[in-house]
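Next up: some structures, all given as structure tokens.
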Structure 1
Amino acid sequence: MQPNREYILELVRKNDWSGGELGRRMGISRAEANRLLNGTRVGGKKIIAGLMKAFPDEPIERLFILPQVEPKGSSEVR
């Protein structure tokens, strides 16, 4: 699961937050928040938890790019 950077950038602009403000709301450093916004930091437990903390009302499907999972086994119906 990786952050949906474009959507997060949109939320940050909409709320008129700086990287420092995003970091404060996520519980991470300003530098780490700026790395997230610049695309050089893409994930980890701290980032996932921080984004959910900063944007509690946003659906997880919008905040993150979820991996596509193929079902195991045959697709035949018996």
Structure 2
Amino acid sequence: MEITLDTLGKRQKATILDFDMDNVPLKLLEMGCLPGNQVELLEVAPLGDPLYLCINEAHIAIRRELAKEIRIEIRK
């Protein structure tokens, strides 16, 4: 099932499928946010934004608005 990263549940893992290169910063790509890589939602800030993620053992925080641009597939 293909969804976007902003809908991932806490401690849920997924595989990055695709994203729009025009809307995702180069810095995020350099940190491992690439198709085929695994992502896990570790925490959500108290007001729901930003999201704290683990992507290929790199811990990063991104805004929910940016997470809506990244398509994922839930790992079973």
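A short reminder: the numbers here are calculations on the coordinates, not readings from a lab. In this text, all values refer to a predicted model and were calculated from it rather than measured experimentally.
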Taking 1.34 as the value of Cα Rg over 2.2 N^0.38 Å derived from one of the structures shown (1, 2), identify that structure. 1
Thinking of 1, 2, which structure, once helix-only ellipticity at 222 nm (-39500 (n - 2.57) for each DSSP H run of 4 or more, over all residues; to 500) is computed, gives back -2000? 2
Quick check for you: by relative contact order in percent (Cα under 8 Å, 6 or more apart), which of 1, 2 is greatest? 2
